[in-house]
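In structure tokens below, several structures.
Just so you know, all these numbers are worked out from the coordinates, no wet-lab data involved. In this text the structure is predicted, and so the values were computed from the model without any measurement. Cβ atoms are built from the backbone, for glycine too; each structure is taken alone.
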Structure P
Amino acid sequence: METEYPARMDEDLHALGEDLITTAARVVRWVPKEDGFGISLAAARLLARLNDNGPTRISDLALAERCSQPTITNHVKRLEAAQLVDRTADPRDARAWMIKLTNKGNQQLTLMRASIGTSLAPYLATMSKRDLKALRDGVDAMQRLMAVHMERQRS
């Protein structure tokens, strides 16, 4: 049976949302510390956000990451020093900066994602085919959820 969209409200959507976020955050904390990438998970999130959304103003990055502009500026400075991002003047407002992922930043992000996949593989290998299918289906559903979020941001 196909689910109606939006999902029926008789389900406990609040608890599902909580479980989704807390479980995803716990899995992210499994990322190996000895990966040799030399950047924090917060910095990696910035690289991923720039990869997903393209060049972005520092103020918009701060808003999206729910942190202060000085915090994002410090992250950007470190990423820029590592040549993972470039900073250019915003064509709409020369007082503001646009941050974009460099080729090196894109390669770093690709390597980090591969490392995460490699580090999770032994855990996934212990799961049943049924659980693996459920995880794949869950990832597909999460991607559809993210698409809804992106569409709402555009409108």
Structure Q
Amino acid sequence: MSDTVVEELVPDQWQRLRTLRLASLQESGYAFGGNLDLESAQSEVQWRDKFAKLTYLIVTINAKDIALMSVENLVGDFGATAWIGGCWTDPRYRGQGVLRAMFNFVDQNSETREWKRQGLGVWEDNYSAIAAYEKLGFVAMGDPQESTRVPGKYYQRMIRDAII
């Protein structure tokens, strides 16, 4: 991939976060636990407030924003120190190493950011995402859990240690 850059957003870049987040919800909102209509209506202040709890990483290729990941520092949740959420890549760029680039950034910053053990949840029937995470070293942890926001749907927790 030429000119691939992973960067951490800051609150002043909230519009870039908004654009990618809304694109993810429009393309596959069922996967990300959000609501396109509600999030589309959020104010600048609400978007900036998201940075208080989460770190946002984006990937650009040739100066075009194409992927988004959120990372939350955790205390005590199934042994993970970082919860990876809202990981989305524009479908036109999937299979090109974008996810690996984001996790390389997470790994490179794992010591200073306390992201040494990473956890995530993925729908148990999202086989392509599970396979992608497994290629990055994630393993299933425990049995699938029923979703509290989508009754009858189950997700699999996965975990891995940073590759340093």
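Quick notes on this one:
- Comparison across structures P, Q (criterion: volume of the Cα convex hull per residue in Å³) gives the highest value for P.
- When helix-only ellipticity at 222 nm (-39500 (n - 2.57) for each DSSP H run of 4 or more, over all residues; to 500) is computed for each of P, Q, the one that comes out at -8500 is Q.
- Distance in nm of label points 7 Å out along Cα→Cβ at positions 19 and 51 from the coordinates reads 2.9; which among P, Q: P
- Structure (P, Q) behind the derived value -0.84, -0.97, -1.07 of log10 I(q)/I(0) by the Debye sum over Cα atoms at q = 0.20, 0.24, 0.28 Å⁻¹, for residues 43-98 alone: Q
- FRET efficiency 1/(1 + (r/R0)^6) of positions 59 and 123 (r between Cβ atoms, R0 = 25 Å, to 0.05) from the coordinates reads 0.65; which among P, Q: Q
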